[in-house]
Structure P
């Protein structure tokens, strides 16, 4: 898995290089965080979740406990269809794992200043480039899944799932009920759809 995790950054970098001309006029500024609080859902692959999990394990123990509680609370809010800010967004509106943030966060930006009446505006070309990068991520993580960050973390915290995943096995029947009720997609199918 470490080899696969090391292949994430080149996919991110290739997207950033190709999208740079379209993002040059972005309205985003440090600390904006609208996308982290109001603009949608942070979907990740299990491989990205694993990389983020490893990053969180490097944090001080007290911070790890806080993050786990935030992820669990986020999952409960989402299960009740309530809006929820990213559980990795700190009080100062900075990302706790910025260096390991998933592609969903890397992809989003806005050409206009966001607010309650203005959601992010992206160039169509960036959306197309992003779709291609997502497909690459899903192909890289062909024995994994895609879904909301909190749901993927829940799966990775389940020892039987984690052991199966780390062994490179693919047993969707083991997560069928949770997957259906939480919108989890199977990467090998999503990548070819």
Structure Q
């Protein structure tokens, strides 16, 4: 049972429109998800955030950048988020992003391999370094020399900054989801 019960949609304060709008950056590089009624909605996380619209609006500006304006590819972004979710045992975050990773073209085998990290067989050197950078940041709040060397040879400054801020944004969300024991929505159960 959640420590803070997510508000149902009909109880959301009017400020939730601003929260949702904040997630849409003015200059997106990546498409917004299609309006598809069969797509998972993530209502519990939004219902949790509905308790504090001012904080949620500020946070959604960052998440909007990470999801739609990042200089990373969607595949790279999803690898990073899944690794954070795995390392933090953030079941809700993992389930949401297993679905999104599939949309980004990751195979079920690749998604499963994220749990083993960058040392698992089959990753290209950049993906290995991205996964290793997540491990470094979670453990030491700093990308280590080996992974930074690979990233700086293959990515530009903004892309490396997006790596760090993607990890930070989803580390923060994992803390909230775990602290408040956020329960999975029914439409996410299949992606655990």
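Please state which of the structures P, Q yields 16.4, 46 when Rg and Dmax of the Cα atoms in Å is computed from it.
P
P, Q: which one has mean count of other Cβ atoms within 10 Å over residues 42-49, as calculated, at 20.6?
Structure Q accounts for this read-out.
A value of -15500 was derived for helix-only ellipticity at 222 nm (-39500 (n - 2.57) for each DSSP H run of 4 or more, over all residues; to 500); which structure in P, Q was it taken from?
Label of the originating structure: P.
Every read-out reported here was derived from the displayed coordinates using simple, explicitly stated rules and does not represent laboratory data. Keep in mind it's a predicted model, so treat the numbers as computed, not measured. Cβ atoms are built from the backbone, for glycine too; each structure is taken alone.
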